[in-house]
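What follows is a group of structures, each given as structure tokens.
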Structure P
Amino acid sequence: MNEPALPKELERKIRERVATTPTYDIHTHLYDPALESLLLWGIDEQLTYHYLVAEAFRSIELPYEKYWALKKSEQAELVWRTLFEQRSPLSEATRGVITTLHALGLDPKKDGLPKIRRWFSEQKLGAFVTRVMELAHVHTFCMTNSPFDPEERPFWEKSFQRDPLFTAALRIDPLLIDWQGASKTLTEQGYAVNPTLDQKSLSEVRRFLADWSKKLNAKYVMVSLEPDFAYPAKSDIATLIDGAVLPHCLEHGLPFALMPGVVRQVNPALRLAGDGVGRADLSAYQNLIAAHPHHKFLVTALARENQHELCVMARKFRNLHVFGCWWFTNIPTAINDMTRMRLELLGPSFTPQHSDARVLDQVIYKWRHSRQILGDVLVEKYSDLFRVGWAVTDADLERDLRQLFGGSFETFLLANF
């Protein structure tokens, strides 16, 4: 006996809605256009993105230091020649460049790099931001903003007219992973801290977090941590989390976003491309979340091996919101598996994707590729429902997609536990 099949018209509607529903891109490395040169865009920025640099170095013999001594345009030309002329762009990062250029009306095979460069040189940033957002169907970007970045900090200190389409997240990695260095930065900014984490220092750290959360109007506080993070522990990181970060987040109603699994600088010669991945001990995060039931935690894990355990944790703790496919998991194989697993364990109470884009143009391909996968997954899941007698209505579909494309995240931001 044949099982009932999802009507073709409904399947078409699901794919169309997934492809076009506006989304909140809740984690990027983009910047408000007012921050000028910090907002990266254009073909040379695409080609010198660290994903492509790491891939290109698998095939070029040029010493690292000689590559970094080249002008950016020369670096881009070397990557273009290596990854697009000498071989097919089969990796996700190189395919992303092709997807982006075609979406913008460019044909990389016919036009060539000089013509593509000329096209980008003729674009105006404001109009280009609008076009990218329209092509990617993104209504809002959440930036990553660090008061420890000497290039970024002056913009916030002198203030500027904010673009409402760019919200902020307070990034505090140096504070937690290098207290000795961070304490010097805080002292320079007028906070009375010392290398010893006494109560006065913790109080000043809280003042620092409050000042910067207000300055940024931050949506959350965030950090990426190495696989060996432990909690509870007698460490500077645990002391700062307990004594400053979590009290600050609770007082101001902010989630604490945790990104476990990065192994910093396994190959320093690659610079930004030199970080690796390790399986995190998620029991530390479970301990942290369980010990603070009234705090909100956003978590995305870098290692594929951590994904199932993270989903199970989210089933047990309502104050944990799982989001995105980060960095090395932002490839179709992992996105496919992770999205299916999350839906099967969590329903639509998570945020399946963020772009993590460092270059504005990348938003186009990261969302197009992810939407295609999400469309496939949802067609499968709605088909499963249809076969057991659940009729999916337009209202059901609209509600579910609203949750998956930022609604669950925004609801979590407002939640009280």
Structure Q
Amino acid sequence: MVAESNPDKGFGGIDQAFHDEVAQFVSANLPADIARKVDINAPLNKDDYVRWHKILHSKGWAAPSWPVEYGGTDWSLEQRLAFEEICAEHSAPRLPQFGVGMLGPILISRGTDEQRKRYLPKILSAEEWWCQGYSEPGAGSDLASLKTRAVREGDEYVVTGSKIWTTYAHYADRMFALVRTDSSGRKQQGITFLLLDMRSPGVSVRPITGINGQHVVNEVFFDNVRVPAKDRVGEEGEGWAVAKALLGHERTGIARVGFCKKQFALLTRISSRLDITGKRLLDDPVFAQKLAALSADIEILEWTNLRVLEALANNRGNGSEASVLKVIATETQQRITELLFEAAGPASLDLAAADGPLPEEDSAYVSSFYFDWRKASIYGGSNEIQRNIISKTVLKD
């Protein structure tokens, strides 16, 4: 276990021994080919993620936020945030959060002993990959309108329907999914939370290619898929409460402060280069003002992230904190990509090397950043929906 932080130093005052141990470990153990892909937003495959996950697991750092008894660390909140930032600085990939960041905490707090024993070790070791089965063609922002059905037959549920925008379903071994088990009452009351085996008969996956040309999301279809009733989390019909708790983990995981700082450094580097006229975009007063405003936005995001995580950890607040953070984070991330696109100019459109050797010129992949992050204000609950949540909880009086 790494050194304790000094509580007297406050946010950002992480003990130097902690910082140095993390930085040295990441620098020495992160594969160079993975770091290069992260630097230019080239597609990462499952092997890339699993390799890094297993390296972190060997150190005991794969799930910093989990309790120690389940394989987590005893790090403070500040240490966990510093760990994320140091990893981002060194171009480490952010591991998909469906297992470690989302389902893991739910099983720890709401799962059965059997479920924790069965699933947590394999999440921690990356032996099993998970995906999230929430959105449907007719149930995105209005998630409670989902229609995928699960009918109880003895000790099993029989699931029929489909999910869409399912990230990494083509890699996943298992899925946690919301299904409808009752349509007689309010739509939120008839939803159940199930754990599905993606290799079960009747499961099929169809790829969706994103606007940036990358295959990340999918459609998933269920044709009479049988799921053991023991793989239900919570009681039948109480899946909405489980889903809301899980979405809290998802939305607080969207902040990605370290990633934002990393991309801001890229933005500064690109805008500092001389153009064909011998000038730097950074010297343009209008662009410099945009850059300064963005720097302030990232600092606001950093402090908001800390406040929100502390409030949630101490059961304070009215439930809208994760929504506030989600809006601030994703809009900041999108502003970063917009300025990157502006700074890189025509060089950002040079994607000829995307399927071949990785280019040395990082501007060539700026458009990939831009198009990829258009989705940020939509996933995890669209920002329009988040503003509705904020208005109902904060502005209701």
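Hey, FRET efficiency 1/(1 + (r/R0)^6) of positions 63 and 151 (r between Cβ atoms, R0 = 25 Å, to 0.05) derived from one of P, Q reads 0.40; which structure? Here the read-out was taken from P.
When relative contact order in percent (Cα under 8 Å, 6 or more apart) is calculated for each of P, Q, the greatest value falls to P.
Set P, Q, criterion distance in nm of label points 7 Å out along Cα→Cβ at positions 295 and 335: the highest-scoring structure is P. Highest-scoring entry among P, Q, by mean count of other Cβ atoms within 10 Å over residues 103-110, is Q.
Quick note: the coordinates plus some simple rules give every number you see, no bench work behind them. This structure is a prediction, so every number in the text was calculated from the model and none was measured. Cβ atoms are built from the backbone, for glycine too; each structure is taken alone.
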